[in-house]
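Structures given as structure tokens follow.
Taken together, the values in this text are just the output of simple stated rules run on the coordinates, not laboratory data. Model, not experiment: these values are computed from the prediction.
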Structure 1
């Protein structure tokens, strides 16, 4: 166990190092001028050369990328991830504030898409060839090919503008202090963005679950269970869920990266103040420190999701658990007839 977690820790460190280096390199190759983007084009044109040079030095636009990276890395090792130029606050503070909103949004969408995707896939497989199966497949294929931002705009027009069921955006009502916002108001602002992400995420999980359920229903042990008079519901509950759990867990935890990528577009459309919207702001403004911090958080989330899936594999399916040397010796002893004594 110590060796396993030690290896995972080394992988995480290498991943964080690679993500930070690539992020710095991509921002340095970007044609965006951070000084002009942050002060505005009109103000930049009316600014004196001395002021421009001062701001260029402050933003580090003329500093080599490797020098800026080493300076940032030395501070990151001490827990200082720099200061966000766009928000004029420490990066850790901006990420902590925005992460709470994004966690609520992505967590709700992740849970709903997994549960409903699994149920829809099982229903489609059980009703294979019927009208319900065709409806679920058509829904899944249509939503899988629909851009997230287009669906978010469509939902915003229908449910917010036409029907008036949800607010037009933001995570809290306009003009209300954060301390005075109730849970009901926060949930009201959360529901439509979370619904958008859930609807998109259901499609892939439903299609993969359908194919795996069909394989389970066509297996020999299911045919034997049918000959004993067991119903389809009992077969799925007693024999199918364990076999469906592994691919479902794989898809569910692998979808974390997709949900995070979709949340960037959804938060931008709904003006939802989360990590996705902060990443767009940082990218357009050349805010390297904030962009790298958000990239590291997203990479850590995906890594944690994959690690959790690997750990759950061993709980769901005992055959995937590592076999120790003692267990192997006992197994060989039973085969050869030699006891431990």
Structure 2
């Protein structure tokens, strides 16, 4: 497909987005499972995928982690039960306590910040609007911090127009992994409809989401196509694909080299590569190797931010750090 006369490989310039891949919250969550396995031995139960990446989940399974969707799937046990980086509803924490589980909360601290904001607004008598995607585990966990009906989910500008109240005391929080552009449009629409609405003291969308999207915005206009390494159920990875396409570059979201649609890359001379916040760097390297088999590649890193953020492990595991 890509061969040139004499069998020479066509040239391909790869612009590698930086930052990309694991964020501090993901590193903390994966470390929590690894440390729990080292401290307590297998099995270690994990409610929901610890992060949205098949490679990471399969790797942890091979070491003795058992993934479940609900606590009812876990038998009576002394083994640790870890909550994923996406956060859980209060009812899940209550159930774990009632069953005397050794619960270890690996919720990303930036998600916990949103939980606390929502609760503070509610305690101050404000109705809480949550900007996010229905069914995403982070959204389910945030809505589950408050009594049923206390949080109203807003997914689009149309949802705002359909709201049937004009209360003076309103507040909003947002899912941490949204597209900056989409969330900005929705927040601006909220502020137009409800001028007195109270927002977060500091942007809810996490630093890693912001930085990864900024790098893609820088790279996408300068390449023929973009590959985003990440899982289809990873919100921040899907947003990276959308950001690339919005900037004018056709984009594929792939979990690994086996999912690359090579028919798209027949005559490209430049390619952008990034990775969602739950995608390990080894997958990026495998994809670059796959392109190197078909093209004569040169690689340039395009960096738009330096990241030095780190989060402490859950308290139950800190003595091992």
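For this structure, a couple of remarks:
- Entry that produces 57, 33, 25 once Cα extents along the principal axes in Å, for residues 83-194 alone is calculated, selected from 1, 2: 1
- For helix-only ellipticity at 222 nm (-39500 (n - 2.57) for each DSSP H run of 4 or more, over all residues; to 500) computed as -11000, the structure of 1, 2 it came from: 2
- Source structure (of 1, 2) for Cα extents along the principal axes in Å, computed value 87, 65, 38: 1
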